[in-house]
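Multiple structures are listed underneath, in structure tokens.
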Structure P
């Protein structure tokens, strides 16, 4: 189980910023589950989802980079949450899936030419001797704005992106699960996402950077 607690180049569980944030958020918690809930809620809501943070560069996936940027897309948020959890002593790993998002804006669908995303990232935590999955992808403010359920995590049951929006219409469709990983499988991710974004894509940290599409 030691491999799920180790720091890596991306999952910087031993980085001073990550250690400090994990202690700030969960240092007074009495159980691993309580720690996981605190950390999940922080990453879900205080690191807002931003699709244009997608990158093909390893530096843009480092947990400390995501924490300092204060935003990220699903894989970056999952890396940060994994690092915080490991720093707090919770065995944690990354998981990847291919999904279809039926609620993306028409303008974005036209821009991307699709509503399928081949590298959706989420987390798995070892709590009470079993692995539980959780997707801290979309922040509460975004969910309210687009009319979809907020993913709520109780530390006992899987908390995945929901299949239906609040109006009953289709929302997230899981197409394929690619398994779990002890470290960031960047080559696996970029092989798929570069077909959409190009191989030179870096995170667009400023709103004014989102002015076009490579």
Structure Q
């Protein structure tokens, strides 16, 4: 079976021309196989988690949010940054599900681990499947900025799959999560074949 493998080419010089609130831009001089040197500019990202929350009626919890870089209001699944280095991704996913949708879940598995744009960013995302979904206790998390204008909905998985294949839905985590969930449900082992929620994640190592 095919498997991605870690590898690191020699870097002769590096600079950080921009540092933002959560991410930065790095410029590396990288030695190519022929011995020449090429400049590679990329965004340095802390990593993210996303949650495909599937209820007992096979509906997925989705939210609609304005994304300024692409000038679109996109349908997405709950997601957020790994704010603390070494943070347990499951804990971060549970936090995001609560903050963005005021929901909790009893069963968690890993759906997929992806590099969103490996040609220009080192962002790694772990997408979880959450089941046994119910309303969270306590007050709702106070949201602001774009999140204050979010819409929430529960949409059948098959409807989202049709939207992905029709080219109507574009958010990376939603697309990967929907396709992975459908593939898992169709596999001989079903959802039981998914990795546990605490499966190792070499792209963003964490403590259990």
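Read-outs: derived from the displayed coordinates by stated rules, not from any lab. These numbers come from a predicted model, not from an experiment. Cβ atoms are built from the backbone, for glycine too; each structure is taken alone.
Observations on the structure shown:
- Computing Cα extents along the principal axes in Å across structures P, Q gives 47, 38, 30 for structure P.
- Label whose coordinates, when mean count of other Cβ atoms within 10 Å over residues 36-43 is calculated, return 22.8 (choices P, Q): P
- When relative contact order in percent (Cα under 8 Å, 6 or more apart) is calculated for each of structures P, Q, structure P comes out greatest.
- Among candidates P, Q, the computation of helix-only ellipticity at 222 nm (-39500 (n - 2.57) for each DSSP H run of 4 or more, over all residues; to 500) that gave -5500 used structure Q.
- At a computed 2.2 (distance in nm of label points 7 Å out along Cα→Cβ at positions 60 and 84), which of P, Q: P
- Origin of the derived value 16.6 (mean count of other Cβ atoms within 10 Å over residues 20-27; candidates P, Q): P
- Comparing distance in nm of label points 7 Å out along Cα→Cβ at positions 44 and 68 across structures P, Q, the highest value is found for P.
- For 2.5 (distance in nm of label points 7 Å out along Cα→Cβ at positions 28 and 156, calculated) the corresponding structure among P, Q: P
- When distance in nm of label points 7 Å out along Cα→Cβ at positions 4 and 132 is calculated for each of P, Q, the greatest value falls to Q.
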